[in-house]
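See the structures that follow.
Computed from the coordinates by the stated procedures, all read-outs in this text should not be read as laboratory data. No experiment lies behind these values; they were computed from the predicted model shown. Cβ atoms are built from the backbone, for glycine too; each structure is taken alone.
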Structure I
Amino acid sequence: MKRVKILVVDDEAIVRESLGDWLKDVGYQVFTAENGHKALEVIEKEKPGIMIADLVMPGMDGIELMKKAKAQQPKIEVIIITAYASIPTAITAMKEGAYDYIEKPFCPERAEFLVEKLAEHQELVEENLSLRQRLEDRYRFENIIAKSSKMQRLIELIKVVGKSNATILITGESGTGKELVARAIHSQSHRRNKPFVAVSCAALPESLLESELFGHEKGSFTGAYAQKKGKFEFANGGTLFLDEVGEMSANIQVHLLRVLEEKEFTRVGGNEPIRVDVRVISATNKDLRKAIEKQEFREDLYYRLNVVNIELPPLRERKEDVPLLAEHFLHKFAMENQKEITGFSLEAMELALDYDWPGNVRELENAIERAVILAKDSIITIADLPQENLSPARLASTGKNLKEIERNHVLNILRETGENYSKAARILGISRMTLYNKAKEYGFDVKK
């Protein structure tokens, strides 16, 4: 029995029974309905992947049924049955979202051919989603997606330090995912059920940042019309994440040092000390040691913040993670934009692997979002990627060997699919024979 369920809808019993029996004979699970209302009931209960519906039916025609069916089950594909005289209307139905149409009196082989194409497409999409999910499950940790040895060591460090109360300084270039790591540490700690509060120290001027962190009393400055609690109070019992901590002014550095040492602070304009139990995790893309030499950052605060240092590697130093991250973002944005995109062409992935991604994971995410939005086909191609960053001319200047990159990428996909050449070819966006030829060229042990 083939996996895709099919619903045949026609008010003529002879049509739905003959077509239904034919499809059953070739191995499909088939349901029938004599009108649109019955069809919607079947869709609700059985969730068929394909519906073959007559264009002209009493009560609810095929186009109206198709629209309601897709609203109820967006992934259902529709083939319209039409008489020759209604072909223009059938074409209109395709513009409205139908996959194709068959004419009455229909040829069973034509119907079977269309159904087989649709079924293969749906199974391919399902297999890709399943494979993508298995890969993410294997290489996902608290929303951190990585398989490189550098990131796996970092994840092990997160598991260890998460159980402590130590203050942690996360360093790394912009876009490497420092807040994601901070949240992962919080989720591994005994504070996981308490608040995680994030503050960007670069986003606010000194006066506002002081009030944001420590709160203020009513009347403490112009515009302070009421008492306000600060982020330290909101984070009590949990974790406070200070992003871009290197941008703090000298005055706020003093206040922060006192909180770390004394576990208490006073609101702006206040006199009463407020005790808190807060774990501080901070992050910066600046070299704080150089900032200390320039007297821009307090050395004593640095050592208080940097009990444990976690340094995030840039994406160019963990290229093994690029395909996995790219597939994750592709799935995410395809779902958000309701587009059926199954993967990347081999050439597109080559370019993505060869590019150094100076903006790191954030830049990769933005590039994939753009590619998904612009993609015209079910595969992301070179044309869909940002040409200003990924142009062949720019890549040629790097002097890197694209053939070697291609070989490694093909080998990785074959490993992930258990050397299933059919699945690997689909993910790579090439034919199975092309993959066989490439495997022979690279010296792989070909298994047909």
Structure II
Amino acid sequence: MKSSAEFKERYTAKTPTSRSMSERAHRSLPAGVVANVKYFAPYPLFMQRAGGSHLWDVDGNEYVDYCLAFGPLILGHGHPAIVRAVADSFATMGTTIFGTPNELEVRYAEKLLSMLPIAGKMRLTNSGTEATYLALQLGRAATGKSAVARFEGHYHGWYYEGVLSNSPSAADYGAAEAPASVAGSKGTPASILAETLVLPFNDLDACRTLLVANRDRVGTVIVEPSPRAFYVTDPAFLTGLRSLTRELGMILIFDEVMSGFRCGPQGATGIFGVEPDLLSLGKIIGGGFPVGAVVGRSDLLDLASPTASGGHVFHSGTFNGAVQVLAAGLATLNILSDASLIQPFYENTEAFKGEIRRLMASHHVRGHVAGLGANFGIIMSETPVCNYRDVGREDGALREAFDYACLAEGIYIHPHKPFYTSLAHTSGDYESTLGKLDHIFAEIG
């Protein structure tokens, strides 16, 4: 088995210009990046051009892209329908943003709502992070309870309102006394942590114990129903969580910013048959532009109306509903709602995942493929990952070797992040990738 150091040497040997660009970027940007997720050691790749399912870096190296900007580009880079919709929006509307209501907002809302098995209304935001924040505010307003419950290891955005917290590894989830939350970011006030209850995913008994014990202060529960392509979701757990939150009068929020339209054409509700009170979306629904949305019960969304009696949840945003965002998003939704296009895409992804599993088995690689639909992870652990603490069983050295081998071979993934596929990926892309993975698994197995 070759070590990750050997693959890193291959990576650095073929990307000297990215290294120089990173050194230059460090002089003006923290860590040389504009978002923490874009960094990895010893330096991230600097890309120069993209098209369809491919990327080209500043050294001229070509990659099949399985990161796709961490998920939004389900149609690939520069899809003609997106480019045309954005160009047409400029030609017909003459602006990037009106600062007033316009028909495109209504058409977009009607289309998105028609595609989801969740009745109600929606509100637009500029990112998935903003969407989860608004959903939590609506939950607090509806219940009158300031504390929220979230699940260990789940991600709902970068803000500190309790969603970047976890519990200490020694916490006893069987106790009625809630384990203390630990901040996932410096600058998090202790008061925020005090208003956050951290729960274990896939453990309904522990959730019942903790939520019942904290029912007087917790009114809102937020969860990733299909958590970031590493965890295996027990359908009975989601069903039980829905029943439990209803029983306790709590608002249940599904965060599908990552999984929405990737795990299936109707999201997690379509797969598991569990309907939340509120649903947070982002990424895909903007067609590559920054966007987010909260969808759900009309009575909850109407709390954000400035005409609501008894006061309202203040929500605004200068760029909410920007013209090109909605034009690109609507073009994307039109394609995703065409079963003749989207069903083969899911089927091709499943076949690709099946071939990866076959190759891993043939080379005796200690791992498996996890995740629903077009968002999946290659986990270097022989047993399923059912919660945050199970992630600790992964062979980190093996995964690191795999990640840098992929980058050296022209398969673009962000280290220790999931794979994403797009409608732009061709049978040739999958075949060439499988050929390279066959070689990689032989080297690391």
Structure III
Amino acid sequence: MTFLKRALQTALLAFTMLLAAAAPPAFGQKPRSIVVLDRIVAVVNDEVITRVDLDERIRTAAMQLKQQGTALPPRAVLEKQILERMITDRVQLQFARETGLRVDDPELDRAIHRIAEQNKLTVPQLREVLEKDGVQFSRFREDIRAEISLSRLREREVENRITVTESEIDNLLQSQQGQDARGDEYNVSHILVTVPENASPEQIQARRARAEQAYAQLKSGADFRQVAASYSEAPDALQGGAMGWREGARLPALFSDALRVIRAGELTPILRSANGFHILRLNERRGSASPVIVRQSLARHILIRTNEIVSEEEARRRLLGLKERLDNQANFAELARVHSEDASAAKGGDLGWISPGDTVPEFERAMDALKPGQISAPVRTQFGWHLVQVLERRDADMSKERQRLTARMALRARKSDESYQEWVRQLRDKAYIEYRLEER
């Protein structure tokens, strides 16, 4: 539906209500007053956000804040915070639709089924719980559809375009932040006051003044969660600004540098980045530099794949024949070179040293049950049927490998967060947004 159609319908509704209200009362009746059923509080490109939409979101957010034990900010403040979040989401969802991103009903049903399972409920029970809390199940479904769309949009537009090079990992590990990757982790709360792209000096000053107001309230002892809910424009604002535990290297250098020099319970100064003004509170700090010791297995295997020609029973039967030959002193490596159907065949089935989690669970369980030198019975995995042999075991210090993995993940997460915030800001700056919240 285009904005013009929505506007005409809205005008028609208002006109009809006005006529009904203006009609003379029947004999003996009191004059009727005008009752506004709904109205537009914002226009986002060719769509509108209505008062009913906003009130529903406010009610849900208020329930969440109460469950977290966070005092509610003033109604007007909460209204503006929720409306800004709705506008940002609406801009992204419009872009998702325009670029062909869809979440169909079967996929949505599967997601809701998983949510019910996670809460140890059936879907009908989940529906009953929601409706007892005053949440329409149809609205819940559409909210979940929107969350899936936003997640996929971020993945497609931001995360799939992020690369982390080996040289970036080396540079990080050699830097001060690299010491954080091997050392401290931070439990952080965060307030963000955004600054539009190409903002004028007056806009920047107004945004800084807002950040200073929030900072002054925090310094005077106000609850951080309530101030975040009132002032922050970050996605986690209604969670009290809680970022949770983050490795030092996962945080922007601006943040980690400021956190490194303060103690638990203290605030950083107001920090300026390309996205706006930030206030951080360090809730806790902990070390993470202990050695990482894992039990590794040196293993090899023979794999027979199943397909249209080779059935499950045929693959298993062939492996049982090979197992009998191996039990009679046949050479494992030679049989693997001839019979195995994966890249390891050329190496006699050698898989090298395997750490926990490196293989699929069925393979790992079978491998872990073997003693060195022992050969398994045929094992079924998603890749086919295997014979597995463990040659040796060792306890290995994986600290360096873990450091590189942690650094890679930290760099990727940092790039993702920064790129996503910048992408959303640019998308929103291009949108037509009209505020009508103050109209009555």
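Which of I, II, III yields -0.96, -1.07 for log10 I(q)/I(0) by the Debye sum over Cα atoms at q = 0.10, 0.11 Å⁻¹, as computed?
III
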### Query
With relative contact order in percent (Cα under 8 Å, 6 or more apart) derived from the coordinates and found to be 23, which of I, II, III does the value describe?
II
### Message
Looking just at distance in nm of label points 7 Å out along Cα→Cβ at positions 63 and 375, which of the labels I, II, III belongs to the structure with the highest value?
### Response
III
